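*Asks:* Listed after this line are the structures, all set down as structure tokens.
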Structure P
Amino acid sequence: MNEAVTTALDEAVPDRPVASFRGVGPSWNGANETVGVEFADGSRAFCKVAVDGDGTRIARERAVLRYLAAERLFPVPEVVAADPEAAVPYLVTEPAPGRELRGVWDGADDAVREGLLRRVGAALATLHAGRFDAHGEVVGLESVGPEDGAADGAASGATGEAAADDFPRLDVDPAPWPDVLRATIERTREIGTSERLADHYDAVFDCVESNRDRLSDAQPALLHGDVAPPNLFVVDVPEEPDPGSGQYRSDGIVPIDWELAHVGDPARDLVRAEDQLCNGFDSTGPERFSQALYAGYRDRAGGLPEGFDERRPIYEVVRMLGRSGFIDQWTSYLDEPMDSLVERADAELRARLDEV
């Protein structure tokens, strides 16, 4: 087991002897390591460490988990211990409720898969319903209840009922949305596993800069930032697909791994979710799947995010970095030579840029 994990656990839970570790599946984030932990008393937890020593992601995820728990938007995993300032920054959480989306998806027919995607869309709409004063980076909590200890910051968080003094409020470092979007692109570069297509980052930055006016008016909301199958759990799995009545439980989908969360344009989160849940390397999935995702969002939110159609092409360009920055991972996943994937990625990026 990685020494960083054992060091973090010795500090986080010194009175809980570890019986065993288990892997949590492949990760394309080279800056973190996450493992499942079983303690000697039979209880379980998950431990994430920042192997690069940067605790900002740990601080962000801890803050968002506590905020969401107070808001009761999702039954998120409870934070057992966390220290972004430790020599090895760490976050230890209880297991997420339910089953991994991937496990439910595999072996299900298309009707059940559509029902799952509708529920994901509704969950995203629930998350995006809380409006913020400004776009920005989540850096901690502004205020917390008595059970959570001292405050973690002093900036403005969500507006409305969630901003009451006895609820945690996210501490957001405000910035114009195009600048926040650029920062998320920089983070993609930091955690990326390949520089083979480093020039793609410059092309995406240029696209964002040339479209600042189209991006700047987006309504700020809390975004998950990585709505991928491994980061979604499902509770109350229906035996039959939802008939489309629009009655969805927001706690039917449990998102985990909030380290890339930020306050930005909901359209960006939705475009990314469609891409990660429905599409391939340079191909789109069945239209009925993407339609189900959007239908669930519309049913909960009353429509798609304002300006969605106008800004969608920009976010589809940004999404190419999920291929370009991890091209070596895609090579293993698709069992295809690197040069072939590089050629395909270049062609796809050019095609998307032509649509902006």
Structure Q
Amino acid sequence: MTTAKLFFTGLFSTLLSITATAQKKDTYTHKIDSIITASSPIQFNGVVLVAQKGKIQYLKSNGYKDFEKKTSLKTDDQFEIMSNSKQITAVLILQAAEQGKLDLHTPVKKYLPSLTQTWADTVTIHHLLNHTHGITNTEKPTAFKAGSQFKYGNLSYIMLGEILKNTTGKSFAELANPLFKKLKMDQTFVYNAQNTQSHVPGYINENNQFEKVKQSFLNNDNASAAGIISTVQDLAKWDQALFKGKLLSPEFQKQMMTPSTTSQHNVFGKESMGFGYNVRLIKEAGLDYFAVTGLGDGFTCLNVYFPSTDTTLVILENQMPKDSQYWSFKEAAIKNTVLKAITSN
């Protein structure tokens, strides 16, 4: 084959590749558009971002920041990210472990000496991180033996916030906010009652009628469980840092991302799947990927990372359906659309 033929063959192959990529993007772009604009069976009210290799491929908002004033949402609006906050707490705990300030497999009594229940001598930080601790109330016996079951909740991550304070001498906010600055997550911060930075209010959605949440349940004590305020763009930066190994050493990265229990979530189907240190390890449509979810206080959140194509999907809504059958309903539909685009030939 002549040099000229080789050149044109190579050029043709490159153009085909570019065209195929554009077609995939075009396919999910139109489908996501239709999902976020459809009012049935429930309206979408939030922001969607898809990024690949650190570059934004899709970024749109739909709905209102304030329903009473009819103020439209913007793509850089700040949302409460609810339980997505726990993933940040998990990283801070692992960083403290790297520095020798705590040990993941030491009973929590060492770090929270005021605990009086006997389980404090057997429950470890590891159990708090992966929600297998069995603690329902710090003043009561556990509901099950540590490590034997999975039960998701905020309490263990509130306790992890206290452990961070006792082992580092710094509050959760004093640890998290500088990390956000380092990662150039300039629109992300830890909630506190005195913070004058504004974020969108949350709404409860009943039959597409939206009622504003009068008072946030967030406070300084539960910030390590649900108190991060962020944007879709900043959470995409978080994914790049976390999954590219920029936050933890290989040893602790592996511990965080290795399934140590299992959990079921409707966004990913009816089967139980792997769960690490507040990261879900999903196997679906022949693909392995990572995810974290959040729901409450008038907000719905989803952050998914597909390592095979270095793709991040972040969805933040300032609405939470009152009817539980619609919890994360649009999030699941959008995730399935992106997943199909990635796995299609």
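Where a number appears in this text, it was derived from the coordinates with a stated rule and is not lab data. The model shown is predicted, which means the values in this text are computed figures rather than measured ones. Cβ atoms are built from the backbone, for glycine too; each structure is taken alone.
*Asks:* Using the calculated result 4.5 for distance in nm of label points 7 Å out along Cα→Cβ at positions 76 and 124, pick out the matching structure from P, Q.
*Replies:* Clearly, the read-out refers to Q.
*Asks:* By the measure mean count of other Cβ atoms within 10 Å over residues 44-51, tell me the structure among P, Q with the highest figure.
*Replies:* For this comparison of mean count of other Cβ atoms within 10 Å over residues 44-51, the top structure is Q.
*Asks:* Taking relative contact order in percent (Cα under 8 Å, 6 or more apart) from the coordinates of each of P, Q, which one would give 19?
*Replies:* P
*Asks:* Using distance in nm of label points 7 Å out along Cα→Cβ at positions 92 and 140 for the comparison, can you identify which of P, Q gives the largest number?
*Replies:* Largest calculated value belongs to Q.
*Asks:* When helix-only ellipticity at 222 nm (-39500 (n - 2.57) for each DSSP H run of 4 or more, over all residues; to 500) is computed for each of P, Q, which one produces -13000?
*Replies:* That value comes from structure P.
*Asks:* Looking at structures P, Q, which one was FRET efficiency 1/(1 + (r/R0)^6) of positions 36 and 308 (r between Cβ atoms, R0 = 35 Å, to 0.05) calculated from, given that it came out as 0.90?
*Replies:* Clearly, the read-out refers to Q.
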